[in-house]
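Asker: Structures follow.
Each value in this text was obtained by applying a stated rule to the coordinates, not by laboratory testing. Quantities reported herein were computed from a predicted structural model and do not represent experimental measurements. Cβ atoms are built from the backbone, for glycine too; each structure is taken alone.
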Structure 1
Amino acid sequence: MRIVDCQSHVFPGEYIDFLARNPGFPRAILDGEEFVIQWGDVQRFKLRSETYSTRRKLGDMDRSGIDFALLSTNMPGPCSLPGELGVPAARALNDSLIGTMDEHPERFGVLAGLPWNNPRAAVEEIERVHGLGACGVVLYSHIGGEPVDGASFEPVYDRAEELKMPIVLHPTVPTWAEAVKDHSMITMMALQVDTSFALLRLILGGVLDRHPDLRVVMPHAGGVLPYMMGRIEHQTEVLGRGRDHITSSVASYLEQVYFDIVSPSSQALKFVYDFSGADRLVFGTDHPWVDPRVFLDLVNAMDIPGEEKSQILGGNARDIFHLVI
């Protein structure tokens with residue numbers, strides 16, 4: 001059995017250089033010998049180079065028994081930068097990720113960052129990275145403040161579907177973060193709530209209806225969306241609300257959606273397993289933020305058949321991302 005980590009992060013120095021040039025926020029600011037990523041006075045985190053090093057990642061993978069990891073940058077994405085910075089920033093980010101993959105092809109794949117706020121450039125970049133071996137692209141919970149179901153982004157979804165490049169959702173600091181910045185509530189809960197809204201927009205905004213072959217990976221055990229699905233279905237199917245852009249039930253579009261297991265809770269894992277079934281769960285760790293063994297222990301402790309554990313730990317990811325490992 002090959003274990004595939006579908007949420008594993010790095011932060012290339014070449015990309016940090018572009019974040020440091022951003023006249024607004026988010027911006028990389030030098031704090032002593034390390035950079036800090038800052039969203040004004042709302043959110044910040046320190047970029048410790050050793051934390052994101054390839055050496056450490058490979059070591060942690062080996063100690064945990066993880067065979068293969070799909071590399072991406074957590075946040076912020078290139079679409080958070082102004083157009084004149086976002087396009088070259090995305091190229092620099094992806095060139096670094098692909099360079100790491102090419103150095104360790106047996107250990108790493110790439111989920112590329114796109115300048116979504118420049119749709120034409122985003123289409124060009126998805127075509128470029130597809131040719132270089134990337135197997136998916138990252139979509140953040142909003143695109144520089146714009147909702148993910150905006151009409152201008154349709155060409156990017158068109159091309160992703162044509163190229164069979166799955167869309168992997170990832171949180172970023174919400175546009176409404178000011179209201180919940182106290183007590184670390186942004187990282188505790190707001191990121192997952194905002195990503196849940198993003199997936200709901202992809203459904204209710206008709207993106208998945210118009211792109212039936214597009215596959216989406218939703219992080220963090222679905223955020224709050226699986227827990228709220230009963231209410232969502234009652235609102236759409238019984239009360240007829242929010243149906244302007246969909247032709248089927250909300251539940252039917254979830255057949256295009258996979259959920260990673262990155263929630264350090266056996267209850268959350270059981271809930272999303274009962275909600276989606278083993279054939280739509282993928283393994284992830286959010287490394288380097290969380291010890292990968294936390295999630296391996298959770299899967300291994302599940303009272304489910306061994307073949308289903310194999311699906312979750314690697315089989316589904318191989319199918320979704322067309323991995324030959």
Structure 2
Amino acid sequence: MQRFLRYLTRTLIALAALVVLVIAGGLAYLFLALPRTAAPSSFQARRTPELLARGEYLSRHVTGCTICHGQRDWTKFSAPAIPARMGHGGNKFDLGDAGTLYAPNLTPAALGTWTDGEILRAMTEGVSKDGTPLFPLMPYENFRQMTREDAEAVIAFIRTLPPTQQEVPARALKFPLTLIVRTIPRPATLPETRPDPATDRVGYGRYLTTIASCTDCHTPMDNGQRRPGMEFAGGTEFRLPTGGVQRSANITPDVQTGIGSWTERQFLDRFAQAASMDDAASAMNGRQNTEMPWRDYSGMKQEDLAAIYAYLRTVPAVRNTVPR
């Protein structure tokens with residue numbers, strides 16, 4: 001019996017040592033080998049008038065840079081970005097039990113020591129200047145599908161923002177997200193060209209929809225993953241800073257629960273209505289607001305909105321009634 005107990009003890013000690021080695025090896029891999037990313041490129045974004053104009057257009061009306069990284073006026077319909085506070089950062093994103101995120105300051109006061117290559121890597125690969133992996137609320141998985149020229153334009157525009165000293169709290173991710181977030185970034189190879197809207201309107205609409213991250217808001221999630229077969233079907237919940245809960249709309253071409261009965265004109269007019277609002281019409285006066293940034297997206301060109309509409313008509317129709 002004593003011999004058996006000694007054998008059992010040695011076996012348990014060996015197993016415990018093996019478990020410790022496996023855990024130590026796994027942690028070493030997570031912190032030494034991950035995140036997977038390449039060294040930042042040495043490119044410098046051009047500052048041509050055309051690129052700056054394109055970068056401002058994309059940042060303010062398509063990719064949402066100035067919405068997430070700015071400050072929004074929640075007293076007005078759709079909480080438009082406050083022009084004087086573009087890029088200041090500080091927006092709080094509550095992940096519930098997973099933790100809390102804050103949008104960083106994008107002005108030169110915060111990014112002045114960053115190279116354009118480091119900004120590009122953060123945008124498209126999800127890794128900060130110091131190697132910290134970014135949480136994918138920053139849509140780098142979508143931005144990695146942006147053309148190099150459009151990414152260059154966004155960076156060129158960001159560099160023109162007035163430098164503002166804005167203290168932004170550090171993120172507070174909870175375990176196991178602190179480890180999982182390290183596994184997500186990966187090197188990116190950006191496409192050189194985007195679809196030509198004149199010959200491939202649906203492809204161009206898909207491109208705009210991707211870099212605008214429409215799927216992220218309009219697809220319900222389960223445990224951090226998009227629910228299969230529910231792309232663009234809506235139902236994602238947003239807890240508004242002013243109180244209440246709003247759910248994203250079903251924008252699939254389902255006739256009964258989506259936008260299948262909408263004409264292109266009705267789709268464009270929905271954005272035009274937001275664009276035409278004056279201060280009196282947009283004042284919420286205590287009414288529940290919406291997370292959907294209609295006022296900012298309404299600055300999109302009509303032909304770009306029409307391309308998005310054309311693409312949405314091609315996605316699978318999903319029957320999904322979203323409670324209001």
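Asker: With FRET efficiency 1/(1 + (r/R0)^6) of positions 85 and 285 (r between Cβ atoms, R0 = 25 Å, to 0.05) as the yardstick, tell me which of 1, 2 scores highest.
Answerer: Largest one: structure 2.
Asker: Further, regarding this structure: Computing mean count of other Cβ atoms within 10 Å over residues 101-108 gives 14.9 for which of 1, 2?
Answerer: Matching structure: 1.
Asker: Can you tell which of 1, 2 yields 0.95 when FRET efficiency 1/(1 + (r/R0)^6) of positions 37 and 53 (r between Cβ atoms, R0 = 30 Å, to 0.05) is derived from it?
Answerer: 1
Asker: Can you rank 1, 2 by Cα Rg over 2.2 N^0.38 Å, for residues 197-252 alone and just name the one with the largest value? Write out the running numbers ahead of the final one.
Answerer: Details: 1: 1.09; 2: 1.33.
That would be structure 2.
Asker: Also: Here volume of the Cα convex hull per residue in Å³, for residues 165-236 alone has been calculated and equals 194, so which of 1, 2 was it run on? Could you put the intermediate results ahead of the total?
Answerer: Values: 1: 105; 2: 194.
It was calculated from structure 2.
Asker: Here's another thing I want to ask about it. For the read-out Cα Rg over 2.2 N^0.38 Å, a value of 1.16 was computed from one structure; give its label from 1, 2. Before the final figure, lay out each step's value.
Answerer: Numbers: 1: 0.94; 2: 1.16.
Structure of origin is 2.
Asker: Ranked by percent of Cα pairs over 27 Å apart, for residues 149-308 alone, which of 1, 2 sits at the highest value?
Answerer: Going through 1, 2 one by one, percent of Cα pairs over 27 Å apart, for residues 149-308 alone peaks for structure 2.
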